[in-house]
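No lab work stands behind these numbers, since they all come straight from the coordinates. Nothing here was measured: the structure is a model prediction, and the numbers come from that model. Cβ atoms are built from the backbone, for glycine too; each structure is taken alone.
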Structure P
């Protein structure tokens, strides 16, 4: 009897071990494709995090195929479990609220203030598919504590469950509500800064443009964009050529998040990377902007886009719609925007998005403060509280100083 039972158990054990070996083999193979260039900050940490990302993507894909979960749900679960339990800070009063149905977390300094404080509307990163109020809790606490501003972190809806423009709509709703009720939170309504990183940087640019011309609410004091994505036309900018395989945002991940947000078929990724979705008028604008010395100095090798394909354009045209690609808005809108702060990282595919937007703002008379992290990678700000990630801490301190000195 024991022999009969042991045979199936032995087979199950062998199958389980083989599955583990295949999983780890795939993880090693896929993660080994990454490029860790010389001069990048914290290469060992970056490689280990990328390997963990790769493993999660592979596991998520397996779970998706068997109908248990999907990659983004797995990522959100892992992020939630990885968030350290922070003790209450006696210097900060924190409360979770709803602004017109949108979840927000408000951080207020407990110290007395002679007048209305500055306010910061913050939109988190995560490619529109993950990230949350909780994952940016430490960051928002730090900004509040060190700038003296009231920070409002917005928990906008995520893709693929909620497609574009759900995230934008939530951020706009929350921002308008806060601008109308700022005094209730001890904030001077004329001193509200719009801020976000990565996807949140895109949302920041879009929200500020959406508020142009509105007379029913105070104008934002400034916009702070941390490695923002502001265009989805040219995936062969110098930063894409240089950093296509650099974590934490290899180009294929960027395309994956993008298509999840707009509801596009993942098979479009190849066509988007070639540029066949870009109509002639957008190609003309890009050609003009990319002829500047900034891109020549960075060793830009002009890329000839694939011929325009109207069928591909129709499937992906949301990427050019406002507010998803704020880079392409009219000059009449751009010139009315508030002063800006833009942070970019050298080893980031989105580096040149930030530089292009900086150029557009400056060409239209908008003052821009630019901070470039020479050894930085995409997402480095999220590691500001890791002592070994010195550049991340310096970057966040630079953001805080800008806010404090406005």
Structure Q
């Protein structure tokens, strides 16, 4: 007797064996769309504050796509549009995200990047086992029902989860919860930079950082002379420096000219602009000075997402399935917290570790005024984090 093979499994086998090029293109398309979403989210977040900004766009797009997978009708359509995924088949998105995550989150990236995604419905809604499995296997997330009628207990559970997911680098993700909460999205991410070539802490010294024309702070300024990839966007008057990391990621540092407001640059940042900057990078001899900094930023993203026209998922008529009952829960809030530590290598390099090895002095690029930075996965182009440093002495 011929063994029974589920049709879904047959479909997956045919997809993997007969359409590898299509899958590769589709993942690349998803990567580009995620970068567009990351840039849009960053622009909205940065426009609401004059302080430092830091977001894990990759974690957020993963969480929202996991939620999209259990939405129907206009609720799903708005999520697709807001995430920049219009035109993609929602049925294929979980597999595409699984393929993208397997490309990005591997090897040493996992050591430096720790993240968590959680779908947290009220315990009054019964979540289907199929959706539990989907979130875990395709999106690397968790689904857990919580008793929001005991707000402090629910907050403690969420905060302990965030600690576990980030190696205790994020201790408090939420504080006050509404006892009427029906559904929360919780996202947490931490990243530890490990530059390659690394900065040598023995060469770090305090230097001036010009927060604005009236405010100067002293910061530990890391130093290294080496060959770096550099570009200059003449129309925008912004320099672009690439700082590779040992895990296959890289940091793009965007430094506006002294007479250019950083907000002007932020208004022009798009996924296509990021890709264009990367294409324009050229290797050159350079002395680089970069401030050491630690950013830890928290966001409640409901208002920002509604600005992206993701509205109905927050309404009473939200069409959320796989969570029991005739009517699924509405989304109450999306909590996000991320932390990044930008420091010298933990192991100082004594042989050529940033000392000038050139016969003539190369030009020096000193990052001593507000700048934007983007951390991305070099092999796939996936934007993992976006942020800006206005004052490196503040989190």
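Compute mean count of other Cβ atoms within 10 Å over residues 29-36 for each of P, Q and report the one that scores greatest. Structure Q gives the largest value of mean count of other Cβ atoms within 10 Å over residues 29-36 among P, Q.
helix-only ellipticity at 222 nm (-39500 (n - 2.57) for each DSSP H run of 4 or more, over all residues; to 500) was computed and gave -9500; which structure, P, Q, did it come from? Derived from the structure labelled Q. To test your reading of the models, identify which of P, Q gives 25 for relative contact order in percent (Cα under 8 Å, 6 or more apart) when calculated. Only structure Q yields this read-out. Taking 1.45 as the value of Cα Rg over 2.2 N^0.38 Å, for residues 197-340 alone derived from one of the structures shown (P, Q), identify that structure. It traces back to Q. Once Kirkwood radius over Cα pairs in Å, for residues 53-212 alone is computed for every structure in P, Q, the highest value turns out to be that of Q.
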